[in-house]
1. Who wins on relative contact order in percent (Cα under 8 Å, 6 or more apart) among P, Q, i.e. which is largest?
2. Of the structures labelled P, Q, which one yields 5.7 when mean projected area of the Cα convex hull in nm², for residues 70-157 alone is computed from its coordinates?
3. A value of 24, 19, 17 was derived for semi-axes √(5λ) of the Cα gyration tensor in Å; which structure in P, Q was it taken from?
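Here, each number is a calculation from the coordinates, and none is a lab measurement. Only a predicted model underlies this, so the values are computations on that prediction, with no experimental measurement involved.
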Structure P
C-alpha cells in the first residue's frame, strides 16, 4: 500500500506536464482554456517542486499521493473554516472532460474516503463536494480538482468569500486528515 505520510510521495513522483498552447486540441476535442505559458501549480506539487512564484502550494499540503491521485489541503478557505481537501489526478488533465475512466472512478472512491476522514478528523456534521470546468464554470486552476468540504450547521459555505490559509495551518490539517484517511477502498 502506498505511503500516507503527509508531504511525501509513494514511489517516484510523475514529472510535471509541460506548458500547453491554449489553442491545442485536447483528447476531449475541447481547446484548453489555460493561458499561454501556464505553469501548473498542481503538476509542480506532484513533482515535488513548488518553487514557481505563482505556485501557492506547499509540499506539506499533501495528505496522500499514489500513482493516480493526490489528496491535498486547499490553499484557500471559506468563512471560519480553514481546512478543506482537494483530490487531483497525479497526471495533468485540465478538466472533467479529459479524465480517463479509471482515474475518474478512483477520484469518486477517494472522495467518499476523504469525506469520511473529514468527519472523523474534524467532527464535521456533513460534507459537500464541488468541481469546476472551464472559465464559465468558475475553474481557475487548469488541472482537474475536486473540492471536499467539511460542513457545519449554519456555515453558509456558498455565501463565503475565499481567503488564503496560512501554510502552517494547512500542514496541521494535512496531518490530521492523513491520520483519519483509509485509502484501501479506493484501489480498483
Structure Q
C-alpha cells in the first residue's frame, strides 16, 4: 500500500523530514555560492552568504566577515585564477542553528613577477606557481527571517602543495571554453546554455 507524505507545512514525521532536507539543501547551496563567489570574484555574492554581524577566522584573518570579504577580494586580485571544490559536507541541525563541516580543495595560480600577500606571501616571484590547499570550513549557520546564512566561519588548512606551474595544453583552449572572473564568465552570460531548436 502506498502511503502519502504529510504536507511539509503540517506537523508530523514526514513534514519534519522534508523541512530538514530543505534546510540542509539551503545550507549546502550557501556553501557552494561561497566557492563560486571566490572563483568568479563576485563580491556581492560572497557577502550574501554571511549575516551582517558574522565573524571570521581564516588564513591569518580574524574579524568580521564583512571585512573578510574585502580582504579576500584583495588577496584574490593578486592571483591569476582560483578554483574551490567542496567535498564532504556534514550538517548538524538544531532548530534555527546548524553546525557545518565542509571539506574543501582549493587551487590557486600565483603569477610570476607579482608579490602576493596573506597565506601566499612566500610566493617565489621568479616563476608561476600552483598552490593547492586542502582543508575544512567549520561554520555556525543561523536561520534568520527564514534565510540560512553563516554566523561564524573558521577555515582550517589540513595540507598544502606548492609547485611550478605547467599548463602546456591550456593555451590551446578556445576563448569560450576558459573560465573568467566577473560577469563575463559563461555561468553569468548563459553562453553555454543548451541551444533551443525551432
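1. Comparing P, Q, the top value of relative contact order in percent (Cα under 8 Å, 6 or more apart) belongs to P.
2. Working: P: 5.7; Q: 6.4.
This value belongs to structure P.
3. Numbers: P: 24, 19, 17; Q: 35, 23, 15.
Answer by label: P.
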